[in-house]
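Next up: the structures, one after another.
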Structure I
Amino acid sequence: MFGLALLPLATAVGAAVDYSRASSIHSGLQASTDSAALVACKSTSTTTAQLQAEAQSVISNAFPNNSATITAFTSANNPRVISLSTQVIYPTKFMKVANITQMTLGASSSCGAGEQFFEVAMVLDTTGSMSGSAGSQSKIQAMRAAAKSFVTTMFTSFDTTHLKMSLVPFAAAVKVDPTFYAPLGIPLPTATWMDLNGQSPIHWQNVANPAASGFTNRLDIFRKLILANPGWAWQGCFEALPYPYNTQDVAPSTATPGTLHVPLFAPDEEGTYMYYNDGNGNPKRDVDTVNSYIDDGVSWFSSTCNAFGADDDRMSRACKYVLPKSPITSEPGPNWGCTSKPLQRLTTSQSSLRTQIDALQASGQTNVAEGMHWGWQTISPNGVFQDGAAYTTPNLTKVVILMTDGVNTWNGNGNDVTGSEYSAYGYFRNANGSSTANRLPPGYGSLSSSGQARAAMDQVTKETCTNMKAANVVIYSVAFSTPGDAIDASGQALIKNCATSADKYFLASDTASLNSAFAAIAQGIGALRITR
């Protein structure tokens with residue numbers, strides 16, 4: 001009887017061992033199937049065949065003996081949903097005695113992004129340093145390629161009912177399309193968020209007695225300047241708002257003039273082409289200025305606006321713009337620092353975004369704070385454009401992606417009146433001797449060096465990023481620090497701390513790592529989940 005019972009007893013024990021091993025293998029198969037589904041969901045590939053190959057690679061790595069395969073695979077985009085089934089053959093060890101030589105184990109998994117909506121602003125550095133090398137190509141070329149690939153991936157993963165994107169190129173300032181808002185300096189009705197009546201506390205800094213010369217706003221001055229040089233039409237850039245509005249998301253209102261945006265206007269600096277004399281009748285041009293582009297006087301014989309006078313008076317007088325004389329077109333002119341391409345408001349047009357990215361060029365200095373301010377404006381429901389949906393919209397995520405290769409820059413110089421070059425914050429000090437305190441955070445109003453100016457701009461950037469995150473805007477940041485043009489430690493820390501979290505900060509050193517950063521951001525946007 002014992003002998004007769006031994007065979008079924010051994011078979012039962014062997015079956016238990018085989019089932020235990022099979023259960024362990026099945027658990028591993030399910031885990032790798034889940035992983036494969038997530039990899040396919042996050043992939044930047046677009047075809048089902050490519051996605052299945054990537055999923056199979058995950059399965060094969062988990063089962064290197066090639067015993068595990070995908071038996072069914074489906075994919076859908078906009079939003080991305082992946083479903084797959086897998087199987088593995090387990091050769092039995094003990095159950096062979098019962099003529100059971102193998103067991104087929106199966107698993108299945110699905111993943112998807114769920115019903116989500118996104119407003120994404122790309123804030124891209126287009127300063128002069130972006131013309132430097134990124135290895136096999138320039139940094140601006142590498143950025144264009146990475147940004148276009150990002151756009152393609154996003155619109156592959158989400159359709160136009162779920163995704164809108166904007167593009168904000170920045171340098172020393174940010175530009176809108178002037179032909180849309182103020183062609184030839186004549187504002188259109190859509191430009192109600194601009195300061196058209198000279199109400200802002202910064203509007204007439206460095207322009208004295210404008211009303212006496214018939215000027216209502218800075219665009220009036222541009223309309224006079226184009227009579228001297230047609231190339232001096234307003235190019236579409238803006239000054240930074242007074243502090244703290246330049247760090248916040250506020251609705252422009254005439255009731256609060258500081259919230260109105262002021263067209264950037266770089267004044268003609270003291271010193272003329274040939275009409276200023278040194279006191280001995282000798283023509284002279286002040287060598288300390290970097291942007292003296294017209295004659296300081298309307299006429300030699302005018303008692304109210306002539307070529308003589310103290311430096312601060314000659315610099316700030318409004319009357320010299322009434323009949324601008326002796327244009328020096330080699331000087332930067334009234335659009336100093338306005339070098340970036342116009343921003344693109346929120347759009348669902350992938351082709352428009354790609355075309356505008358292709359047009360980006362490297363020129364100018366760096367003002368990260370203004371880039372972030374305008375990036376926020378493009379997705380805001382409150383600000384300039386009011387294109388963004390309400391912050392409380394269900395399943396909506398607002399995202400800003402910052403990419404920069406440099407540090408905030410505002411150069412000082414030897415100008416004895418202003419102490420600096422012009423910027424979106426004006427000068428270190430105004431022509432009348434007052435400080436720029438109303439443009440910068442407390443403690444940063446009296447500037448005397450480029451280092452102090454950078455610290456002030458860094459503080460504006462920090463506060464802007466902090467306020468954006470407090471409004472639940474998700475910030476990704478990329479520091480493009482190449483070996484030949486590295487961002488210093490302080491600059492990298494500023495960019496890193498701007499990001500929502502450490503995992504949303506990327507340090508890129510060449511073309512390949514920049515591409516990887518944008519690809520990782522595309523994969524990270526939209527919380528994927530296993531839905532099986």
Structure II
Amino acid sequence: MTRETLDKLIAAGESLELEFKSDRGPLSDHDIYEQVVALASTAGGVLLIGVEDDGTVTGAHPRHGQTTDPVRLQAAIFNNTVPNINTRVSVVPYGGASVIAVEVQRYPVACATASGKALRRVTGPNGKPATVPFYPRDQLSRDVDLGLLDFSAQPLEGVAFDGLDPLEFERLRKVVGQLRGDQNLLELSDEDVAKALRLVETRKGNLVPNVAGLLLLGREEVLREALPTHEVHFQVLDEQENVKVNDVFHGPVLRVLSDLETRFRARNEEQEVTVGLFRLPVPDYSPEGFREALNNAVLHRDYARLGAVYVQWLPDHMLLTNPGSFPEGITVDNILVHEPKPRNPRLAEAFKRIGLIEQTGRGVDRIYMGQLRYGRPVPDYTRSDADGVRVILRGGQPSLEFAALVFEQEQQNTPLSLDELIILNGLFHQRRLDSEEACRLTQQEPARARAVLERLSERGFIEARGEGRGRAYMLSSALYQRLHMEAEYVRAKGFDRLQHEQMVLDYVRGHGSIRRSEAADLCQISGPRATRLLAYLVGKHPQLRRVGKKRGAHYVWDEGHE
């Protein structure tokens with residue numbers, strides 16, 4: 001590890017993947033083994049020895065006489081951990097001291113010290129990373145997170161087939177018919193339906209429900225006893241976040257989803273906008289987006305840990321929370337483009353055949369589309385952490401004109417793609433963006449993001465402003481007019497010139513003079529455009545004068561000249 005890399009790590013601060021350890025004590029070898037085990041059992045990362053919690057480098061003591069031998073420390077870690085953990089150890093000089101950096105990879109199995117101590121990294125109650133014991137129940141959840149175990153496929157010993165409710169089989173058939181699921185299920189007996197959906201296992205000649213089977217079809221009293229982690233709350237909160245309604249559900253999933261959707265419809269008000277001969281209803285929240293978010297919360301929660309799914313209805317947004325982090329590999333920054341990775345594959349398989357979710361598993365796309373088609377902000381997953389996935393669906397006043405635009409494109413058989421809607425929505429809310437921001441919003445690689453921008457430009461929805469690295473995009477004049485936002489267009493368009501004028505004036509006042517090439521580089525515009533900008537400023541500000549000719553020309557600020 002280099003000094004430059006070390007500086008970047010320290011500047012980033014502690015996290016689940018980065019631990020600072022003071023060596024003033026000094027730090028014992030056993031403490032090092034414990035921190036390495038915690039990192040390996042969580043997400044991997046780096047242990048920096050000789051750095052205080054606030055990032056101050058106080059230095060590490062030599063561990064082998066007058067020096068620290070990285071190979072010997074690496075071997076000691078390897079021999080004192082189970083399974084033996086391979087690390088990369090570096091001793092980085094830092095001023096008059098040194099820092100020991102121990103780089104650790106994530107291990108697919110739970111790790112422990114040779115003395116049997118298992119630990120992991122978590123975000124503590126104060127929001128800061130901490131190292132805590134790694135109990136067996138937590139190890140089960142970790143296996144689920146890594147995709148090593150399908151908890152929903154585990155048979156429930158002690159639960160017989162009669163623990164399933166015949167009324168829920170009828171509900172399942174009704175849902176299959178309504179949602180156009182696998183129609184073959186409609187002609188099967190209860191036992192054959194359970195077998196076809198792989199919701200039961202055969203044990204000693206008897207059918208035993210698995211977790212997915214009990215969740216979908218179980219009697220409520222059996223569910224409460226055999227799977228106490230299953231719990232869903234529907235809450236309504238006021239502006240002070242006082243709970244006005246708190247309905248708690250422990251029943252089979254299909255019944256719970258139906259009850260929650262009934263409560264959702266009762267509170268989801270609509271406005272209308274006229275589009276040609278059609279009257280388009282614009283609800284507070286997209287029914288499809290809510291349904292997919294709720295299905296995801298129930299389907300992807302960690303049933304191996306205690307906790308409940310929460311649906312919280314606040315004055316201007318909804319918050320849906322489920323226990324358990326994102327599955328391995330999925331993050332807030334790639335949730336749109338990562339391939340589907342269900343936490344409970346057996347339950348997900350049944351959901352698909354029933355018709356509750358798409359065969360493609362792209363429920364997140366539908367949640368986004370539900371928000372974007374009405375001109376609302378994209379779903380917000382940023383509050384998610386290692387303990388739970390949280391998505392915020394913003395409500396409030398919709399953009400009726402934006403909703404009408406989306407509907408018109410669909411009626412003309414030229415529907416807007418998800419990436420196009422994301423970019424248009426971003427411009428609608430923040431007025432301008434560049435290709436780098438388009439990449440971030442769509443979570444796509446640069447070439448694809450640029451292709452989306454060009455396609456929107458060709459369709460007349462956006463226009464480019466500026467050149468080179470300063471090139472940015474804004475909604476087109478025609479689209480602003482279509483959205484009845486002409487004043488906003490004038491303000492957005494005028495922003496470039498005003499900004500460039502101020503940048504040039506600040507530069508010449510601070511540096512005494514400016515050349516055309518410097519103005520072009522400063523404003524990220526072409527040379528001819530920089531020439532026109534400087535000529536305009538000379539005419540507008542008598543204090544700005546041109547000195548010299550041709551290549552020697554430059555512009556100076558003369559306070560005494562009026």
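When FRET efficiency 1/(1 + (r/R0)^6) of positions 152 and 520 (r between Cβ atoms, R0 = 25 Å, to 0.05) is computed for each of I, II, which one produces 0.00?
Numbers: I: 0.95; II: 0.00.
Derived from II, not from the others.
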- With semi-axes √(5λ) of the Cα gyration tensor in Å derived as 64, 21, 18, matching label from I, II: I
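A value of 9 was computed for relative contact order in percent (Cα under 8 Å, 6 or more apart); which of I, II is the source structure?
Details: I: 18; II: 9.
Matching structure: II.
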- Item | For P(r) over Cα pairs in 5 Å bins from 0, in percent, for residues 176-215 alone computed as 6, 20, 25, 21, 21, 8, 0, the structure of I, II it came from | I
- Which of I, II yields -12500 [helix-only ellipticity at 222 nm (-39500 (n - 2.57) for each DSSP H run of 4 or more, over all residues; to 500), calculated]: II
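With percent of Cα pairs over 32 Å apart, for residues 264-471 alone derived from the coordinates and found to be 33, which of I, II does the value describe? Write down the numbers at each step before the final one.
Details: I: 33; II: 21.
Comparing all candidates, it corresponds to I.
Taken together, the values in this text are just the output of simple stated rules run on the coordinates, not laboratory data. No experiment lies behind these values; they were computed from the predicted model shown. Cβ atoms are built from the backbone, for glycine too; each structure is taken alone.
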